[in-house]
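Pasting the structures in now, so scroll down.
The numbers here are math on the coordinates, done by the rules we state, and not lab data. Treat the numbers as computed from the prediction; the structure is a model and nothing was measured. Cβ atoms are built from the backbone, for glycine too; each structure is taken alone.
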Structure I
Amino acid sequence: MNFTVWAPLAGILALLFAFYLITKINRVSPGNKTMQEIAAAIHEGAMAFLFREYKTLVVFVVVLAAIIFAAGAMTEGQDSLQPETAIAFIIGAICSTLAGYIGMTSATKANVRTANAAQTSANSALSVAFSGGAVMGMSVVGLGLLGLGIVTFLFDNPSTINGFALGASSIALFARVGGGIYTKAADVGADLVGKVEAGIPEDDPRHPAVIADNVGDNVGDVAGMGADLFESYVGSIISGMALAVALNLGVGAVQLPLLIAAAGIVCSIIGSFFVRTGEGANAAKALNMGEFVSMILTLVATYFLCTSLLPSEGNVTGMGVFISSIAGLLAGFLIGKVTEYYTSGDYQPVKDIAKASQTGSATNIIAGIGVGMLSTMIPIIIIVVAILLAYKFSGLYGIALAAVGMLSTTGMVVAVDAYGPISDNAGGIAEMSHLDPKVRKITDSLDAVGNTTAAIGKGFAIGSAALTALALFSSYTQAANVASIDIMNPKVVVGLFIGGMLPFLFSALTMNAVGRAAGDMIEEVRRQFREIPGLMEGKAKPEYARCVSISTAAALREMIVPGLLAVVVPIAVGLLPGLGKEALGGLLAGSLVTGFLLAIMMANAGGAWDNAKKYIEGGEYGGKGSDAHAAAVTGDTVGDPFKDTSGPSLNILIKLMTIVSLVFAPLFM
């Protein structure tokens, strides 16, 4: 019996639930006229950036689709690359784009309503903020499964769906890089000029970059993170299906990844109803309860699916695959907890960075880099154990299903992550609207939890990237007929070195892009403070639009080269005489190792710097305005592109290069 019809139906269910949440959010009052005007400026800036970004990406999608179509026509005898792959690629790009659009629209509507709800109670504010994040989560998983269902219905060739993953990955990289550059250019300008030089809060309405900063929270941490996990989500499912076909494991094994993902949607919807808290209760516990319920229900559903669809004896059994899925799900959970330890102000690593800030910016930065490097050890051990367990019980297919297991509750993970920037925006709107200080206190408490959930989300995304990329790498070796990666082969060694270098080159490009854009923003903010009479006294209005324009132009300009790098280099290495498919295999292995480590280091160091600053702002070591605070702000601005641009973009880089190699594998034969 063909059970795959349940996957698109689950996708439709997720989208219907997202629509329900949108109507629920829209019923909440957006507050007074001032709040609505500020929210409208944030919404317009975010949507304007999104439209300009997608307008740029249309050219990229059309060109790459034409290349895929031509390559498919050249290798028409190869099942793994057909002209239809280009259509699947376009569908994947469209679904990723739609998820970002829906999530961004919801987030920019929920922020002002969260601020207004905070005037009533913390529980009301939490409900609105989480509902806004859940729209993004449900859009990601809903469009992911619905899109995969459409592609599998349209095309008989199972390898065609690799094009869908390529479309999702391509949009994700540009969304992450572009959104990261935008948000950090604004954030650095807001912090350095506002907090350190002018001595005003980053959300002060006198600050010229305040609207751009709030827009950046949405384009980077909502649309960017959503696109990131969208491509991990579909990539893990597709790698499982591809390996099941390549290893001839039967129809049940092909259908299983889709059905686990479908079950995860239902379980995430149920889990969302457990995110409730009373007044004065811990919002983090409420969010954790939702994730815990989703995870437990998904485990139960996965057990019944594995044992029903797969045989009880042989190399790949139902119980073996279930254990592999558990290994992935637990690995994601544990990596999140390790990330929380290294980035939360409740634990020693962040407190040590705050303490080091007493002696200046240099010691703050040294401590932050040290924490980031140290934080790579335990996640590596967790991933290694998960890989070994998955392989022991189900071989290569088990590794792919470990990735599916880790990402099965993506709907809830994205919801919890996207809740953070909505709460952050709500605090900014409360500050700019001069609401009662108790409102800002509530939104700050929600935002503090959001900072930790954002760091956990990045850790989860990076961990899932490692497993997904490894599963896709296995699919590449099958498609390219590479029996083994022999490090005694000079071609493989060359590929290893090139691959190991690429994450550093990519990070350099994105870090420098943020630096240049932030420099332009700093000069503009200084100019407005200097040239607009009465601005600091609150008698004149800043030119917000100029700062929004600077961030937008910089992001669109600077995202092109890093994005093309991930597509061009694998194809070039695979086609160059003297290199070929073995060298490309080495490149993928090298980039996976260094990219994973560098991504963890940068994301955790950035998160730790951010919360060390907030720890001091809470009253430690002299509080706001102290020398320790100034040093912590400097460290935080260094960490901003670490955690929100380069670090999270690396996990997309390693997956995109792998899926490019998989799609174009017939050209390298």
Structure II
Amino acid sequence: MSQENPAQPVEAEADVTRLNALFSWQSLLFIVLTVIGLVFGIIYIFGFTIQGQRLIEAEYYWIFIGIFSAAGFIALPAHSRSKRVPLYDAIAAVAVLGISIYFFLHAREMVIMGWTHVPLGIVMWALMLEMARRSAGMPFFLVVLLLGLYPVVAHHFPGLLGGLNYEFTRTIEAHVFRSEGMMGITTKIAAEIILGFLVFAGVLIATGAGDFFINLANATFGRFRGGPAKVSIVASGFFGSLSGSIFSNIAGTGSITIRTMKRVGYPPHYAGAIEACASTGGVLMPPVMGAIAFVMAITIGVEYRTVMLAAILPSFLFYLGLILQVDAYAAKTGMKGLEPEEIPSLRKVLAQGWPYLSVLAFLIWGLLFMRWEFYAPWYACMLMIGLSFFRRETWPTPTRILETLRRIGTLVTQTAAIILPIAFVVSGLTITGVTGSVTSGLVALGGGNLYLVLLFGVVACFIMGMAGLAIVAYIFLAVTLAPALIQIGDLNTVAVHFFIIYYAMLSVITPPVGAAAFLAATIAGARPMQTCLTAMRLGVVIYFVPLFFIFQPALVLQEDLLHLVYLLPSIIVGIILIAGGLEGYLLKFGRVNNWLRPLMVVSGFTLGFPAVLTTTIGVVLGVLVCALVWADNRRLQGA
């Protein structure tokens, strides 16, 4: 946990909330709400009773919505300049909590008799829209608003965009009171499935896991050429897996790693691009991953362990491409690693950080072998709290407990503020029946050609990713594009859904939006568009690997895994060639002439593509290009 100084705010929280000092009234109220919300969560998830009666789903959902929405109006400012809690935010917090309690008291009637209250439902809808704006900005707000109101005007749209018409009041009833909306999958994800993982992440981060992973990466990679960049990649991967947030990852680790990268010679735009890419990949890096992984597990009806295992090889290939490129850049420019005195002792780092590794191993064991699903992080939290007594620096003193609760509350509140309004998108698409028409329309538009439908799918993923958050894009495309792809090509379901997730995430490092790259550029003091273009180049693996595993599901550990015997080595060699071509330096060979670089990239892509013809072409072309690079470097050495 952070140092025990109540006068200092937690830095990462201060960047995104207005909680200020730990003992300010808003922080203490926020912590009280967090504790109440967590208590109700534990009671419901573990099946405890209140006065001999168990909470039903709708009762717990309304308590969760009310408590963490009220916490959101306290913590999340209406605009960046708002540092205090104004009267209108206090009124909004009281209103959302009061309405939720009222709905909680009528939850059983809601389930049994179809009870609704449209006027209060409209107020709740408006308050949740405001939470969406505060948590993810105006673009996300507009997506949720427009798709949420789509049922009102669906009958006016032509062709595949047309749907069943609903009056505004019926739309609100579906959004707020029905299982298609807030009483359905989105609240289940936030309040049940990922709540324990958010608590686990908060406990780990508050007990110093972020510093540990940075020190571990420094001790492991700091001595090698371009060491700080490799440290950034490894540390951001681990931290992103814990936090599940691209932007908090950049703000948290980037403030340290970008500065170190610049100091050893990486240009500001390059340092920012590295951090943006590494943080983006962390969200889909096992074992924790982000909320979108849990949405996927529920959407396709598989265990979370299936999704976690499927993400292993794509994550490995993505980070391999990143490390190879920064290594090539360091070799080409003659960079060295950190000075010996700057590198922590690996033995000391492990001696101090063994509790974190033990807890992560326990979590993986619980998820993979015990199949505890969303109970696993709760058990891991209890283990972490027990292990925190082994080091004086992490003893749970009163101040540290409050800091930990505030950290947990921040993670849960921000996640809920993003996920809960997505219920309006899900509801709007479901009740109008538009999902089926879009699916059939995509099949017809592609003329039954799988490659055309894939192309349309890539464009749709990217556009939806730009319009809002990746999770919104995934939910929409999972019920429209995924069935079309599966229907035409008889493709593996897990591979198709991962394909959609990866391409939906591309917008955060791709112009014109590139929000992650722009944030990293701000921290690095670099030009945003230059940083964004560099991030595209560094993250090139994420642009083509989804195409590989959609045609060869073994890469997401589906179907016949024997294909990996030849497929994985060919893809790894292909990534090595692509990295060498993009950076102008091939590992173990040396510099690559500019005229050979495009050929090397092409050879790498064809070598890695899972088809006999393309792989054969890639082998021949790759051998030829490598021979030319080797001969060219021998000639330069002789000269």
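Listing for the model above:
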quantity: Winner on distance in nm of label points 7 Å out along Cα→Cβ at positions 124 and 540 once structures I, II are ranked, highest first; calculated: II
quantity: Source structure (of I, II) for FRET efficiency 1/(1 + (r/R0)^6) of positions 148 and 364 (r between Cβ atoms, R0 = 41 Å, to 0.05), computed value 0.60; calculated: II
quantity: Top of I, II by FRET efficiency 1/(1 + (r/R0)^6) of positions 308 and 492 (r between Cβ atoms, R0 = 35 Å, to 0.05), largest first; calculated: II
quantity: Which of I, II yields 16 [relative contact order in percent (Cα under 8 Å, 6 or more apart), calculated]; calculated: II
quantity: For 2.3 (distance in nm of label points 7 Å out along Cα→Cβ at positions 204 and 556, calculated) the corresponding structure among I, II; calculated: II
quantity: Structure responsible for 0.20, with FRET efficiency 1/(1 + (r/R0)^6) of positions 36 and 276 (r between Cβ atoms, R0 = 30 Å, to 0.05) calculated and labels I, II on offer; calculated: II
quantity: Origin of the derived value -23000 (helix-only ellipticity at 222 nm (-39500 (n - 2.57) for each DSSP H run of 4 or more, over all residues; to 500); candidates I, II); calculated: II
